[in-house]
Structure 1
Amino acid sequence: MRRPSILLVDDHTLVLEAFKKLLEPEFDIVGTVTDGQNLLPVATQLKPDIVVLDLGMPQLNSSEAGRELKKLLPRTKMIVLTMNEDPEVARDSLQNWASGFVLKKSAGVELVTAIRDALQSRSYVTPMIARRMEENFIRDPKPGQQHKELTNRQREVLKLLAEGRTMKESAKALQITPRTVAFHKYKIMEEFGLKTNSDIVKLALRERVI
């Protein structure tokens, strides 16, 4: 049985070696990248199942690179591994391209868990960051809105959208039409007073669907 393939991206060689040692018993480390300029060509050549990406790489706008990789390798899952504890950075990454957000100071088991979740099309966020994202969640204070509850279908749609799936991809996963996904998306946004796609991610975290 083929083991999941992983590309590690970090500019610190010692860090790369430590993560290789951690992951090799369960996963196939197909390559490492220490130079931000080499990320896109190496990733597109290797086509790994997972890219573990350090946000602090020199000569690399990791956010733009993540978006570009998402376009070039739509089936590849990307996990952020970073020292950055800003919940808004996590929100932006998860909303636009990442499947996981893990702090470097977290236990190694978190990275393994994040990879396993990503392979199952689930999102993973370091608990401390998840709590901060939840605390920053802003709901429109309309009367009675605090008592709103998501339907089962709304929860399914919310989960997929928060994971970065397009409406077309969500429709395919749920075996419904994109128009139906759009209906549920905008119904959720209306009922919970959401204004942007980032609010969708925050609601998904608050409702514990991701």
Structure 2
Amino acid sequence: MSCVLRNSELSDAQTLWLRKAQLEGFPGKEKDKRLLRFSQLLDKDGLLRVDGRLRLAQDLLYDTRHPVILPKKHPVTRLVIIDAHEKLGHGTGTEHLLTELRSRFWIVKGTLMVRTEVESCPACRRQFLAKPVGQKMAPLPMSRLTLLLRAFERVGMDFAGPFFAKQGRGKSRMKRYLYLFTCLATRAVHLEIACSLYTDSFIHAFVQMTAGGRLPM
């Protein structure tokens, strides 16, 4: 025979545990320094609530106008945070979760408590808080480490483009490519312009670079 709990029974159980959390978290309510900054009120169920500036906002729910005060680092407080976190979904963030909680509860040191629970959530840590592993760089080749007396004795090369440039004094725009030569030892850079990416165009640009002057194109 299955037993289904009614809403009133669930509400009474929640009130019981909240009252127990307040009794254990604030044993001396009148002298507790953590409660001095709150304007407090005691409701009909014996729960300590915040009596703030929303007292006259009749359009809001009673729980929103007078949220229940909960102590930090208490098991009941932790369960309240975990329940709200699971209902909102993982990856919602600390501020969003804290805003949702404050519609019913006011947790002492709430930002710290919520951040701690979010960062300790296995699903959030795996999907949203995990940091990618940094790439391990390979050792530099000998050509980069050997001190050479002449620049561009060992070079690396790359292409860029295409770029559109004007040909002569006319307005026609021609497609051109940029050949980049870099010295592996000194990191000096030499640029050459070529008409295409064909082999003969590269050889022409390479000869210009090694000759130190420009050849007729």
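So if we calculate relative contact order in percent (Cα under 8 Å, 6 or more apart) for every structure here (1, 2), which label has the highest result? Could the numbers behind the result be given before it?
Values: 1: 16; 2: 11.
That would be structure 1.
Using the calculated result 1.6 for distance in nm of label points 7 Å out along Cα→Cβ at positions 172 and 196, pick out the matching structure from 1, 2.
2
Kindly point out which one of 1, 2 the value 17.6 was derived from, the read-out being mean count of other Cβ atoms within 10 Å over residues 76-83.
The read-out was computed on structure 2.
For distance in nm of label points 7 Å out along Cα→Cβ at positions 44 and 156, find whichever of 1, 2 sits highest and give me its label.
2
Of the structures labelled 1, 2, which one yields 2.3 when distance in nm of label points 7 Å out along Cα→Cβ at positions 4 and 84 is computed from its coordinates? Each step should come with its number before you reach the end.
Values: 1: 2.3; 2: 3.0.
This figure was derived from 1.
Comparing volume of the Cα convex hull per residue in Å³, for residues 20-115 alone across structures 1, 2, which is largest? Display every interim value, and only then the final one.
Values: 1: 95; 2: 106.
Largest calculated value belongs to 2.
State the single structure among 1, 2 that was used to calculate Cα Rg over 2.2 N^0.38 Å, giving 1.05.
1
Suppose helix-only ellipticity at 222 nm (-39500 (n - 2.57) for each DSSP H run of 4 or more, over all residues; to 500) works out to -10500; of 1, 2, which structure was it derived from?
Answer by label: 2.
The numbers here are math on the coordinates, done by the rules we state, and not lab data. The model shown is predicted, which means the values in this text are computed figures rather than measured ones. Cβ atoms are built from the backbone, for glycine too; each structure is taken alone.
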